[in-house]
Structure 1
């Protein structure tokens, strides 16, 4: 039976590649993105493989919109088997002199609050089925840190803590919660925020000296969505070509 997996931020980059990976496996990816046009582009790519995939839009930092879109998805598909909390984003570095509460809230809400709200809503539908998989996207920056990125690093470190806490809270209902921590990954969004020269610098600091693409994350995420990971929960898998431990 075809399973249904929600991918937030599925309108491009990592989220789009994950959605395509899900459909190539024969399951149905459900794409949520704040940019409906981009989400629809992913939907069109998915249906090109002969798999049903539907695009939705919502502001995932707002509890009422999250509740509404999950209810709509469940009504349309009658099941929610998994969730990939990919929505968020890498923000351009901001010096501590320019930091303020508004910027902090924007970054933390996009990367941490959205993951919490979506996980909580998914839980309400997974609990009666007594199964489910949640995969959160964090970052290796929670380990290595970086200059002028305090809200982003704090949010991504929070995602690691959230993953562990939800794994404990949801484990009794046979729901697995894990995280993927990518290193610097080649996406248009990241290029725009950081500049391409930084990617070359980071590549030379890795054990495996190659650019990391969104496709490099698909396999690990699909593994954590599969029954092969049934005994794994509360873990954060680092995918960065060996940068974090050097």
Structure 2
């Protein structure tokens, strides 16, 4: 048996809790019961480590359902999504999508969106380093040019939109102080995740700001994004939106128009 064949069969054992005849003969000559016991211990240790890593990537999700329930969800996920990368930071990319279609959690329809926010936070923390423009950089641009400008946003930024109170639930689940969740969880919310420096920031956005940042992320000019914010909410304040946009340091580079 080649090394590649052995690794393939051994991986099948980890996933299916069974081993082929070839795997048994490639290992040390143990009695069958002892071999089964040793392989079971190894399998359990591997899954325990992977589930713990998954939990560290999705802390709010884990806190909402509890350790035991999260372990069960994690095990079911890993049995169908064995890691393909040696980098532990990549573990869980498809976990939110798995939760959304996992029948045992259908009574928790918001859980997948909380997991999406967890993953956005995790990704922002590990995003590649990139310079974030200081507010003073915008003072050098003519107001007319700024309105027509487009922006390359920081690689860590991610906008999470949900039909549920995703920011409230996420913040509640991450709070170490025990408290009561009093807000209506069926109220749609959005969150902007960003790490311009060492710390990851998560902002709760209004409907107008959500539309504003959604257009900017899509590559719209500043004036177009402001128009979208006004279309979505009568309470949208363009001046406050621009101030937040500039001070958040979400911009990596400004593409000024060649002609005004």
Structure 3
């Protein structure tokens, strides 16, 4: 009876150790599958996490956890084992919603909604803000003024067709497709600025429709830096 109790005690205490430490080192991983919230992982991410050699499950978890923590576009990840020899990776990938272009160098920095520099590209279909300084490093966050300017730009692109946008020392200028230039300060509330812009643009459109003034193509600048916005024809 004592022997049975001792054997049971050994098995009870040793089994968790065996399951947690030994088995993961016996399982061989030959395939890695990667998924994001959009389906298969992006080509860039898939390239980074491809498997080059057969390794055990414990080593694979450690290796790919290290890799995933270093990839800027990965916000969260989960690793799972799939019988018989596959490691499944589930990620939440950050997607860019802005582009940042420097007047001093080539390339476009892809920026997340939180102002994180995700990657670089030769071009993009995203709204682009031009700056007169060098592009920030991948994995860093934009300065407050730049991020505020990009949020304003994004809001404007939801309402009007934008031609170009550039960031200056204390303001941002957006040129619309119709030729009107919008000038925004960087130290005022974004929602207030967008609201003011919409009121002004709606009023100008109303004037055009009522033929009070042929404003089409005549409004050169809407300057929102002042308490009373300045409209130049």
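Just so you know, all these numbers are worked out from the coordinates, no wet-lab data involved. Just so it is clear, the structure is predicted and the values come from calculations on it, not from any experiment.
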### Summary
If semi-axes √(5λ) of the Cα gyration tensor in Å, for residues 77-172 alone is calculated for 1, 2, 3, the one returning 29, 13, 10 is structure 1
## Note on the structure
Note: mean projected area of the Cα convex hull in nm² at 19.7, derived from one of structures 1, 2, 3, originates from structure 3
